[in-house]
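Q: In structure tokens below, several structures.
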Structure 1
């Protein structure tokens with residue numbers, strides 16, 4: 001039996017996971033994976049746009065949104081296991097996968113290790129490299145700053161880097177929503193995810209092995225994973241498509257949803273037959 005709607009709770013991989021599931025039963029499936037430290041609500045506009053023609057699912061990664069944290073140390077591999085267990089619980093054999101930032105790391109790891117489970121891939125504002133020693137050090141300093149100054153201070157600092165300059169005058173509602181997502185994430189989940197991100201493996205070397213259709217999108221003014229990171233991925237995946245989203249920083253789907261959704265719909269309609 002399928003449960004339709006928002007904020008559905010289900011036990012998956014010994015964890016209570018919150019997800020939204022909308023659209024026709026027999027339609028192609030698209031699963032959306034959010035970035036850090038956000039939650040599934042960052043995909044609300046995409047779900048609304050696509051639910052008439054596709055079965056669209058967005059879920060909260062463990063420790064984020066309304067999903068439990070569990071007792072294990074976080075890792076990209078554990079996040080992938082959660083994803084596959086969710087697919088199994090929902091009886092989804094294959095899906096189109098759309099991940100932004102950390103969601104992209106999860107998507108790339110998933111398709112590297114379980115290629116038979118995915119029909120196509122959409123990577124937004126992400127990259128394939130592992131953290132450099134400098135980047136690892138920065139994440140450790142972030143943990144110390146959160147311990148010292150609190151999550152509100154961390155949220156304000158994050159916001160300043162996440163959005164394109166013009167978004168601060170045109171996307172006030174979205175900025176407020178993202179800030180709320182960050183401050184609602186527990187300190188423990190922030191620490192555990194930052195550690196997981198710092199030790200993740202690179203996926204660049206395996207990109208040439210990806211055989212499914214791939215769309216890569218990136219905000220033109222993304223300071224965190226800039227267009228150069230997207231070009232690197234595009235060069236390594238034969239036949240992949242790259243779109244630079246104007247008027248957007250790191251959260252291209254929220255800052256320019258019109259162009260993001262147009263490119264997304266055009267891409268998934270081309271792989272609909274799979």
Structure 2
């Protein structure tokens with residue numbers, strides 16, 4: 001990818017991804033499209049844990065690492081961290097991927113069910129397909145937005161679903177890098193764009209609309225190589241009429257960068 005400009009919309013690990021691209025000769029263009037805002041109501045969490053004593057939650061689904069960590073930190077601040085761990089020990093604990101797994105391992109929480117790669121909502125549901133959910137209280141650690149599809153599927157099987165928010169997604173406070181990317185796309189100065197979450201796609205189009213390029217940013221993107229981290233991100237791109245040139249498999253940064261290097265190096269053709 002020598003000399004190729006690669007736009008990165010990732011926030012938390014954007015700098016690391018940029019370093020990986022730079023090591024392969026690419027020119028990273030950082031344009032964070034997402035901010036994770038803490039969104040835990042301490043009193044709601046306190047009420048949940050205390051209510052858990054009398055009305056046990058039978059199954060708990062952890063969807064993200066950052067949300068799992070924030071949840072335990074909030075419980076610690078209420079002096080309820082140990083009780084949360086105790087309640088979880090009596091429940092079936094389900095994880096969506098490696099990041100919540102790492103956080104739970106650090107807390108020595110037993111994990112009963114694990115979604116398989118690529119860690120989609122369907123994979124979570126498959127991990128518990130044999131669990132009888134009729135009338136079962138289920139707690140879902142919400143990520144930056146409600147996973148309506150997961151909730152609907154659980155309720156269709158008879159589960160009584162409760163959700164606990166730990167953070168929410170928002171646009172970054174500083175939109176200048178994202179606006180600069182939109183201008184660079186319009187001017188044909190970007191060779192590839194890396195999408196690592198579905199909400200990045202939504203935010204890019206939202207800001208483009210504000211900049212008067214809502215109707216053209218899709219065409220601008222279609223002239224670049226479009227890389228997707230996984231199926232959820234790919235579905236979001238397709239909702240906006242974009243077909244990614246490749247999807248990382250497994251959905252991790254290493255395969256993503258290797259794929260970029262391969263395609264930008266000319267080994268695999270893409271829409272130019």
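Every read-out reported here was derived from the displayed coordinates using simple, explicitly stated rules and does not represent laboratory data. Predicted, not measured: the structure shown is a model, and the values here were computed from it. Cβ atoms are built from the backbone, for glycine too; each structure is taken alone.
Q: Using the calculated result 18.5 for Kirkwood radius over Cα pairs in Å, pick out the matching structure from 1, 2.
A: 1
Q: Comparing 1, 2, where is FRET efficiency 1/(1 + (r/R0)^6) of positions 136 and 216 (r between Cβ atoms, R0 = 41 Å, to 0.05) highest? Could you put the intermediate results ahead of the total?
A: Numbers: 1: 0.95; 2: 0.25.
Answer by largest value of FRET efficiency 1/(1 + (r/R0)^6) of positions 136 and 216 (r between Cβ atoms, R0 = 41 Å, to 0.05): 1.
Q: Shifting gears a bit: Comparing structures 1, 2 by distance in nm of label points 7 Å out along Cα→Cβ at positions 112 and 232, which one has the largest value?
A: Once distance in nm of label points 7 Å out along Cα→Cβ at positions 112 and 232 is tallied for 1, 2, the winner is 2.
Q: If mean count of other Cβ atoms within 10 Å over residues 40-47 computes to 13.8, which of 1, 2 did it come from?
A: Source structure for this number: 2.
Q: If we compute mean count of other Cβ atoms within 10 Å over residues 80-87 for structures 1, 2, which one ends up with the highest value?
A: 1
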